[in-house]
Structure I
Amino acid sequence: MFDVSAFKTELLAEARRMGCNLAGIAAAGPAETRRYYLDWLAAGHAGEMDYLVRDPERRADPQVVWPETASVLVVGLNYRSPAPSSEAIADSRRGRIATYALGSDYHDVLKGKLRAIRTWVERRTRGEVQGRCYVDTGPVLERDLAARAGLGWFGKNTCILNREQGSYFFLGALLLNVELPPDGATTAHCGTCTRCLDICPTGAFLGPHVMDARRCISYLTIELRGPIPPELRPLIGNWIFGCDLCQEVCPWNRKSAHATEERFAPRAGLQAPELLPLLNLTPEGYNVMFRKSAVKRAKYSGFLRNVCVALGNSGDPNAIEPLIRALAHEESLVRGHAAWALGRLGGPTTAAALGAALSNECDPWVREEIEAALAVLRCRE
């Protein structure tokens, strides 16, 4: 049997060589946050994310996922990129996409690195040590493992925070069938700060460390497949995929470094993109624009739904005619949110266009949205 302490040192060095900014070892066993996780699910805070509800006991223990698990290599990969100009951010005619989705899909990038590390492990140990890779797609509570591996602490916004890297990093786990000396958990350094809780426009945080995903902009613009609740639409602003607000205000992100992984560099046109061209995307254009991008998670109709909401919040009169055309979109989800946006924007031609659309609309939910928009316009008369 080889020296496990020496092997751990080499393993962490290999993770760093592969470009991982953080790396540590967690002991196998049930998640320390297991009870919190089960209570969170029971309260309904996962919304429509049914994959989180399926077999929670398996998700809460890596040894249930893979019985041979004896320890876990946990890595963090920085994805932070320079922010767009303050002028672009303040321009309501432009949308905002969460930083993590501006480059290539992190699942592919980080899983590729973990697989390369696993290959190194198998060669280094001549097949004696084997592993299983997980990057946000398998039943593993990565944040719990990251905290146990000393990568950081649970911030009040539920992100893992690190004193050097802040919170702009992806997490990945490599389950290993060898027991390695674990790294100890770090202490928390949020203190009395509540900036992340206070900035959330939709009130998603019920308190420190407690998020109701059903009110989170990231959930609403990515995970939610149906209509966004009307009362939350005005609060979303111009976010069209995800949200970074609770990270942007975190003091630990002030001096955190930018990503060195070239594939996470923002793609052309994705930082503060103009909203109106996005509304004209066809399914084919959407697939081309977001090929190998995390934005594909929202699906075509969900993404255009988000664009309609952002346009409704923009106050831009130039959006009225494009939104009127969207009342005839093939996707009912788009038609309904276009109607809501028109009700927000108003304009001399809006009521007539909504009335004409109502006479041709067969979908009951879209009809409700059109009628609600007309009611708003009548209240303004």
Structure II
Amino acid sequence: MRIETKLPKVGTTIFTVMSQLAAEHKAVNLGQGFPDFDGPKRLRDALARAVNEGKNQYSAMAGIPRLREQIALKTERLYGRRVNSDTEITVTSGATEALFNAISLLVRPGDEVVVLDPCYDCYEPAIELNGGRAIHVPLTLPDFSVDWQQVNDACTRRTRAIIVNTPHNPSGAVFSAQDIDALAEIARRHDIAVISDEVYEHIIFDGHEHQSVLRHPELAERSFVISSFGKTYHCTGWKVGYCIAPAALSNEFRKVHQYVTFCTFQPAQWALAEVLEAEPQHYLELPAFYQEKRDRFRTLLAASRFDLLPVAGAYFQIVDYSRISDRDDLSFCEWLTREHGVAAIPVSAFYETPPEMRLIRFCFAKTDATLVSAADKLARV
């Protein structure tokens, strides 16, 4: 039987490749973006309790009401946007599922979706699986800012949506209020939907506020806003996320969701609902928690030959290794893992057309001991 691939450009993700290489060489893994520490004890205890109390069957398709209610309260508290927990919030099996659902309901053969490079690697495959085409608009280096005129020029009569990501992976750049206004103008002019990937919404530094599209009433009416409990509560393996969208969009979103996963792991939903209600200080304190890690890692790398780019949010540090090597970034990451015992991610993996700068990404969502060990090795490169 001959099978023709629908994703000819796709292989095993770079995150899996580098994590396997790190394990093979017993390297410090600063590549794949996951913490090497656990989430709150109350969360873990609540999960065990939910399992032992028998909350182990299918949940409501859109998520348990208690969790959706807590998401609605958090959304209004942080962004001033009142959303209906019954009709506008859907709990998903990770943000990746939510992104796939939103793309699937919007994109038909021949449609286009604008993405901003560098962008997370799941966007384009989902677009292509639905018969669409990703239109790549590069962010402006070295600060990874958006040239909104270039975005506007990339939109055509075939454009169905634009995907944005703030705080941004891999760069850590964040949107300003002016960015949100510019996005709204383009969405209005071309009458397109917005898919806003906000999984790092609570990891933003230096006193800045996260500029969610939910703060902008006009944008909120045409947007799918996606977030991740895995990033917020240091439990990426639980794969629990959610999507906020107006009722009409959520209705279409749920049509896809019910045939992709139907529902999400119920015990985790109960645990997350409990902690959202009982310990809101966790997500409120997260910026300071990760800013301390950012600052510590940058200080540890100050004596190295890596040039550190600014980090305004998320938990990644991009570095320029031009003073060390003229290898391409994938070869450099493989060499760094094998010869120096630290794994990173080549930034070219996030691009259609990589820039000439030699850039790699480290994850600093690690214990102090891990960061010290990694920095000690990197200082000797």
Structure III
Amino acid sequence: MKARAAVLHGLHQDWQIEEIDVDRPKAGEVIVEWKAAGLCHSDEHVVTGDLTPTPEMLRIFGVDSYYPAVGGHEGAGIITEVGPGVTSVKVGDHVSASFVPACGRCRYCSTGRQNLCDAGAGAFAKGMITDGTSRHRLGGEELSMFAKLGTFAERTCVAESQVIKVDDDYPLELVCLVSCGVATGWGSAANRAGIIPGDTVVVVGIGGIGINAVQGAKMAGARRVIAVDPVEFKREKAMEFGATHTFASMEEALGPVQELTWGQMADRVIMTPGVLYGDLMAGANALCGKGGTIVATAVAPLTQETAAINLSTITLWNKEIKGTIFGSLNPRRDIPNLLSMWRDGTLKLEELITRRYPLAEINQGYQDMRDGVNLRGVLVMD
């Protein structure tokens, strides 16, 4: 079958809207007709190269190049076809994408850590999770699918382990947000950071992830939620989502945080900038007080191996640094749970969408993200 898709042919290039071939699903696979896809910064990283595998990594995956690639991992759609052995969804079901597979059987899934599922290995290799062969081509050439999903397409073939059934009455443009940005940001605060009522929390970087860390911190009972971002529009939005104070930079926030906490500094610092460069960790460490926690959520360049961390203060002040993927949540439980919180009126979702774009305007959507005028842009398929 045919489908229009946003294809990236190399570093620092625009997305091209092209017609691709999509094969029928095999065992354990489904066809999803994508209805909405979030313009997440993670897909931008394969444009800039921050998340593009090195030649050495590609050799391990057995491929010469990651490109051409169909983008998109934050998505929601409708099942139109199922392959043999599929039991968790049927034709007509509404589903959320899950960029983290959840096989339910590996060591991590079986111990409540679905975000670390072993089936996520080889995410940058071509071919399906199920059997390693490809279902997507452009002019006969195999395509990479971002996170094995490719939600920047009208339809793709994905593994059953990467779709999660949701109630049919949820708007799909809101479901797509929960599949990555909301879960990652909210979970970074409400789950991974270990916030307890009364904490002072600093969130650095108020994009599609950081804004949800703000509302997650507020919902977890933080006394002060301090949002840091150079863009005034984002600082204003942070106040609407629960921030109590905002600053343009970590340096600007340092003195006020010291005053607000009587010198104790923040209990939790959540790092959600567009790119987590190593030198930014010095500011996070300075803002974090004794016994505090720094959560590294944002994507860092794959080849970056250094960070500015004063290890003496980590040791003597009993601090900890935690990484997180998907907010350390479990997709099969937490995607439906977050949507139910929206239904109950406790979680903001509609307010996250600044602008909607047709597939043909994807490059404008990403330019708007770079210009800092969107919290989250959403592709709405024709």
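No value in this document is a laboratory result; all are computed from the given coordinates. Remember, it's a predicted structure, so these values are computed and weren't measured experimentally. Cβ atoms are built from the backbone, for glycine too; each structure is taken alone.
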Quick check: 23.5 is what I get for mean count of other Cβ atoms within 10 Å over residues 223-230, calculated from one of I, II, III. Which structure matches? III
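Consider the structures I, II, III: one of them gives 2, 10, 19, 24, 23, 14, 6, 2, 0 for P(r) over Cα pairs in 5 Å bins from 0, in percent, for residues 103-246 alone as calculated from the coordinates. Say which.
II
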Using the calculated result 0.10 for FRET efficiency 1/(1 + (r/R0)^6) of positions 119 and 199 (r between Cβ atoms, R0 = 30 Å, to 0.05), pick out the matching structure from I, II, III. I
